[in-house]
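Rule-based calculations on the coordinates, nothing more; no lab input. Keep in mind the model is a prediction, meaning the values are calculated, not measured. Cβ atoms are built from the backbone, for glycine too; each structure is taken alone.
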Structure P
Amino acid sequence: MAGYCAVIHALQLKGIDGHYGNQRKTIIFGFGAVSRGAIYALKAHGFRDITICIQRPDHEVREEVLDCHYVRVQAGNNGQTRMLVVEHDGTKRPLTDLISKTDIIINGTYQDTENPTNFVTEAESSYLKPNSLIIDISCDEGMGFFFAKPTTFKNPMFKYKTVDYYAVDLREFVRLSSTRTFKSN
């Protein structure tokens, strides 16, 4: 529910929809329940260029959502870029290449606070596409993105340069549905 609600709310605030206007490239970090909710919201709103960035081995990925592109993200070794994207055929490229072409970045990863994953560091901030949107559903301050911090319903977004950053805790957004969902699990 959180992923679904965050995407819907952020898209409403930005006034964008995948059915109208230019098609936007979207990447999603993670493939758990939060990320699946985000995928369903994007697909329901007409977004078609969706890349799922997973950090687990391919054989652990279950029930892929149709019409999404799947890649693995991993830390680079000595002499390589800090973070790499690995395609199914084994081809590797810097994560910053993917980020630089992306209009909407969604973070649905559960962070290990002792060893966090940072998708964009301050040194890599120039790779963020101008006027892009980051929806940080799994927001932990300073993790995932060096400028990450929770936002509120009153102030749901802030700008980092030209990038809009959204990180509202949305459990109350659809209170009745989320209560039913959590009670059934």
Structure Q
Amino acid sequence: MEIREALTFDDVLLVPAASKVLPSTADTRTRVTRDIAMNIPLLSSAMDTVTEARMAIAMAQAGGIGVVHRNLSVEEQAREVRRVKRFESGIVYNPVTLTADQTLADAKALIERYNFTGFPVVDENHRVVGIVTNRDMRFADSDDTPVRRMMTSDNLAVLREPADLDEARSLMRARRIEKLLVTD
């Protein structure tokens, strides 16, 4: 019988060193299935001692996926999944942004990459000047259409940090909007 060499985490040490790869250009995206891609490859195990709604929500907030285990009745599984889907994350920190000079093609590329449906539009000083959402982009003439022609900039709904979640919900309900900009 041949015994092959095997290693544990304690047997391996990765020594930190300088890298030519800039953190801002590193791409950690991976595919979980043909149709599901992740920007950060973090998944929690589908074990009854690991992942139910609470863990799945925490994983989603960190950019990962929590796989709810199947040691539940169908009704209980459905309840756990509903809890995850109904969770309101509140605020996205450091959102992906566009500038007014970028185009619909640029926005489509970001939608494809991040699976987002809207982006804050910022000026050269990173101040918010508008927002562009799927609804705005739906009626654009061509991929060359500049963001400035599609974005909403008049009467922009913006809250200042620290923003209260109830205040944000109230403003979103009153203005009938799905996305609210919170600035510092």
Structure R
Amino acid sequence: MLSTFQEVDDPYVFERVLASVYGAILSSQSHESINEISSFILSNIFAKEEVYPNVLVRDFARNIIEYANSHNLVGFSESELKLARPSYKSVFPKTIPSNEDIDNEYANDYEDKTIPKHRFAQDKIIDSMTTEYGRGTGWYGDFGRYVFQSNFSNWSNINIDKLSNYAVEIIFGAVVDKD
């Protein structure tokens, strides 16, 4: 089952599958499949050049392996267990979009009557993802400032505005049909 959902082009789906598997393992009295599950996770998530780039996938996957190991249900070596433990290798994007890039690609002209009305929902997402100073002062989105930005408050040397734009690009890249 895990291999089927790993190939789905929506990280949220795989994340929820792993959450379900982890929950099932924690609540089950039978552990007959945990070695197979843990081995799949180790080889298909952690023993890669880049570990699956989703923090919750990594967390659920690691917790499954750690649970199996702590209950002596698997026989992983220390070097194998180390693969499942942070820090992980990830590739940072080569370019991060600017406000202008986001606007040019996804924002809509409200004066243009040829644009289907449903496309204007994109503008609401862009507005909502705006961080405290992402588009100047006094014009931020609640989600962008109070949820997205607040989750990076303990990090230093990051540009939260650019990360917000990158998140918008990921969101739209996954769901927006240009037509």
- Of structures P, Q, R, which gives 0.75 when FRET efficiency 1/(1 + (r/R0)^6) of positions 9 and 97 (r between Cβ atoms, R0 = 35 Å, to 0.05) is computed from the coordinates? P
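For relative contact order in percent (Cα under 8 Å, 6 or more apart), the calculated result is 19, so let me know which of P, Q, R that is.
This figure was derived from P.
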- mean projected area of the Cα convex hull in nm² - highest-scoring structure of P, Q, R: Q
